[in-house]
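FYI, it's all coordinate maths here, none of it is from the lab. These figures come from a predicted structure and were not determined experimentally. Cβ atoms are built from the backbone, for glycine too; each structure is taken alone.
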Structure P
Amino acid sequence: MRESDLAFILANGTDVGRGVIITEHDTANIEREARNLIETAHNLKDKLLVVNRDVAITTFHADRRQHRRLCRAA
């Protein structure tokens, strides 16, 4: 088993005394969190957060032209 799998089980599983197991309940929680993360990503698509020295300055919806220009410059 990969090290990342072990870390995943430890982070998301249920402690059963002798170890940690991924239960059906754990799987449902993981799926719910994943759906929420995907929904958040869709909701924030094309939003630009302007940052200066680790301080958020402003945020706005970047139009198609701004999006292309910003992505080209990255």
Structure Q
Amino acid sequence: MAKEILYFLGYYLLIPIIFMISIFLWRFVIQGNDLWLVLTDSLSILGLYYLFTSILFSFFVKRFKEKNEDFYK
């Protein structure tokens, strides 16, 4: 159960936060693009990321539970 929580926190919190900070720094601060352009681009990429990650995470959890079936009973 602890592995699932760590994976969840990493995939749904840590990676998106790092992505938002890095894309904001790169595109807004360094390149000087418009803030709204940076926000719409990054949020649309994050939306696709969450969609694909949710699908993969559901398969991963199902497979993890099948391997550790005796633990969850």
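Quick check: -18000 is what I get for helix-only ellipticity at 222 nm (-39500 (n - 2.57) for each DSSP H run of 4 or more, over all residues; to 500), calculated from one of P, Q. Which structure matches?
The read-out was computed on structure P.
One of P, Q was used to compute distance in nm of label points 7 Å out along Cα→Cβ at positions 21 and 45, and the result was 4.0. Which label is that?
Details: P: 4.0; Q: 1.6.
The structure behind it is P.
So if we calculate mean projected area of the Cα convex hull in nm² for every structure here (P, Q), which label has the highest result?
Result for mean projected area of the Cα convex hull in nm² over P, Q: largest is P.
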